[in-house]
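Just so it is clear, none of the values below were taken in a lab; they were calculated from the coordinates. All values derive from a computational prediction rather than experimental measurement. Cβ atoms are built from the backbone, for glycine too; each structure is taken alone.
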Structure I
Amino acid sequence: MRSFELDIRTEGSVTVLSVAGSVDAVTAPRLGDALDAALTAGQVQLVVDLAGVGYASSAALRALLTGVKGARGGGGDLRLAAVGREVGKVFDMAGFDGIVQRFDDATAAVASFD
């Protein structure tokens, strides 16, 4: 079983999803489901905190991109926090920098919505 943990909390009007472990083809659907649930509940200001993520595959990118589209479609946005070096390389290769804003930590990402 792959290591994957997801914690969801609300800070004001922002929903923060803190992820730990590997986000790959097996675990990315759980992230996607959590993003979808937040969006369905009308939560369109989203931060995905990746501080605990050591590996992300293209499946993670797909889940995040779907979340970005949903958030923006609802008048909000999805922002990334604490993207590690290895995960950042995957995002850079996919051209994700031009799509999603990154912040050093979840606090800065949440504050960016003010």
Structure II
Amino acid sequence: MKRKKQVEEHNIHVRTGDKVVVVSGKDRGKTGNVKKVITSENKVLVEGVNMVTKAQKPNPMAGIQGGLVKKEAAVDSSKVMLFCPACQKATRIKHEEKDGKKVRVCKHCGETLDV
């Protein structure tokens, strides 16, 4: 009897809409916005990063043409770092409480990253 692989859900340090920098892999140095966060797989989908070519079947009912389509694939969340707009570099974050709200703060310059 085969066992299913158990996947633990983790808290991911980035959120949808955050600007991130890829720190390792074939796309190292690229920046982009997070389109989607997949907490069950501990992955994120970043605009313009980890582009793959997918063979698409035509579907006349939906008006989709067939052929090769380029699209983004998910990247492990450990390969991205949050981009601080104040100090213009990738940064780790710390959590602080300001005005009764928990906010993310840049480790380098102390700038609040949450809007």
**Prompt:** Here volume of the Cα convex hull per residue in Å³ has been calculated and equals 85, so which of I, II was it run on?
**Reply:** I
**Asked** Upon calculation of helix-only ellipticity at 222 nm (-39500 (n - 2.57) for each DSSP H run of 4 or more, over all residues; to 500) from the atomic coordinates, which of the structures I, II produces 0?
**Response** II
**Prompt:** Looking at structures I, II, which one was log10 I(q)/I(0) by the Debye sum over Cα atoms at q = 0.17, 0.21, 0.26, 0.27 Å⁻¹, for residues 42-105 alone calculated from, given that it came out as -0.78, -0.96, -1.11, -1.12?
**Reply:** II
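Comparing relative contact order in percent (Cα under 8 Å, 6 or more apart) across I, II, which is largest? Before the final figure, lay out the partial values.
On the way: I: 26; II: 19.
The structure with the largest value is I.
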**Asked** Here distance in nm of label points 7 Å out along Cα→Cβ at positions 10 and 82 was calculated and came to 1.6; which of the structures I, II was it taken from?
**Response** II
**Message:** I have 14.5 for mean count of other Cβ atoms within 10 Å over residues 26-33, calculated from one of the structures I, II. Which structure is it?
**Reply:** II
